Structure P
Amino acid sequence: MREMEQAYRGSHSIKLNRNEQNMGITDHLEKVYSLASHEWVMRMDGDDRSFPHRCRILAEAIIKYPQARYIASDVELVVCESAGQAVWPAHLEEDKGLRAFLPQDGTAHRAFLGTASAIRRSLRAPYSEIRNLSMCEDLYEAHRAWLHEGLVVLRNKLVLYVEHSSNISRINPRLKNRNMETFLKGISRLKGINQSFIQAQEAIVRMTEMFLESCPDKNSPHIESVCRDLENRKEFIRELRMEVEWPEMTLGRKMRHWPYFKRNPLKLLPLPVYGRLLCLMYRLKR
């Protein structure tokens, strides 16, 4: 990459940075924003690819929505068993028109991928609230932009998003019940993922409550949406806590949370029995 940088003779400025050690996602992003010189930063992770029309579509969105703070776009998903196997689409059609909207109903049940985002550098906030998290910084940043009515969502697919087994949030649904070892590893990994989600969602709740306290107009339609989103998010956190805690619950405690287990009564079984049953179902489907 250093040789490519030195050989470049184009009109753009290139800053190639390599950290001496893993800084974690939030500290690394803080460094990236400090190195950038433009108002807007287009983000892409190392195992993904931008489509050729990405910059043009984002530029159109920035011009059309001058209030934007965070622009989230759609992606073309490619699932690989391991990194480095992504294949560029054989028939890639250029996305010619901007298709965008401003979400009115909140972000509690929306997913945002940082790798497909563009962030307005001067209007973002430090990641101090979520510095120790290894994921969910994109949810935090997108929600903050929405609070200030600056979140723009594009329906355009601008990034080839590679999902593989080494992704921090990836659990292969086809193989997780292959045997008891993969089942238990999946349970453990899902617990870690949900614990990170809970921490991020709690940080978003604190940010939202501070925003509401400082907001002068308590009766605007947007503030009503913020309040609804806040309640939805608190319910989502309760659901996530159940996802984390249920494998270690006794039957008596599970019965006290029957509305949750009603959706999948098999989870009332002891974890080893539940796991063996899923593994048996996996083998029967083979």
Structure Q
Amino acid sequence: MSGEVLERSVGAIHADGASLARAAAAAGGVHLALLADRSVDEWHHAVEAAGPSSPSRSYLVGVDETVRGDAVATSPASGGRPIGGGVVVDTVEAPLPDPVEYLHTALTDLDDDLDAGGTVVVDDIGALVPEGADVNATVSELVDVAASTGVQFHTTAAAHDRGVDADDRSDAVLSALSRRLPAAAGDAERAITERLIAHLRRSDPTNFGYLRQHWREARRGLTAVEMSYPQSKQIHASIPDPETTPRTLGAALQGLVTLGALDVWGDTVAANRYDLTRYDPARVDAIGSSLDALDDG
């Protein structure tokens, strides 16, 4: 990622659980894992096997939709069960009623142990966000809470089969998160791109079609425009001999927002202004390669 998003980001999005476990082991320090896709035992063994280093203390929290908890879940430091070896386990309801408040409380309780840094790992971030929540705000606040305490925030782009509505929400959460965190080394960029392209194609076929047809022209406009927060018509005006109109270019740009390569600036009632401080040209190239490789047959 580039610009402001890189400066504010800590951690990464990973292709799979193995990469996620390696990141937690390598970072050391205090490790807080919110686990909806695997058991705390499975995750503990995965991190230990990913060595050679490992966290100094681990708080492993199962996020379980069969659990009915309090309106405000207690932090694992105060309500969890120590099992030895510097490991504490706990369980909370999925989705958390207020995931940002929970993470803030959990990390605040661990404040004295965070001098050496550490990690927050969420194996399925979509399972944390309740239906009807403001996805963009929730994701930004989760990352900011981790950053404010000096720990890294890591998650995975792997898909989770939780039903159509839950999967759509999980894809929307990944879309928002991909505008705040970089892709980890390896296959993460491809995994993020392929999952979000499938999400865009299913949820917004019109913008998908315009992006597929005009992604190169969108990239030319984003490269050429000399403004940090332009509207689509201003980006369009910077393109010599464009094939698009401002409207069709705007649809393609919105597709890039969904795919995490671009962001919008603020909340406006007028036309979107695009935040080029969060523009990621490398992701646009990855998106273009994936779009060109699609087989409709």
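Every number here is computed from the coordinates shown, using simple stated rules; none is lab data. In this text the structure is predicted, and so the values were computed from the model without any measurement. Cβ atoms are built from the backbone, for glycine too; each structure is taken alone.
Miscellaneous remarks
- Here Cα extents along the principal axes in Å, for residues 199-254 alone was derived from just one of the structures P, Q, and that gives 33, 22, 16; the source is Q.
- Of the structures P, Q, the one that 7.6 was derived from, the read-out being mean count of other Cβ atoms within 10 Å over residues 15-22: P
- Origin of the value 19.9, 67, where Rg and Dmax of the Cα atoms in Å was derived from one of P, Q: Q
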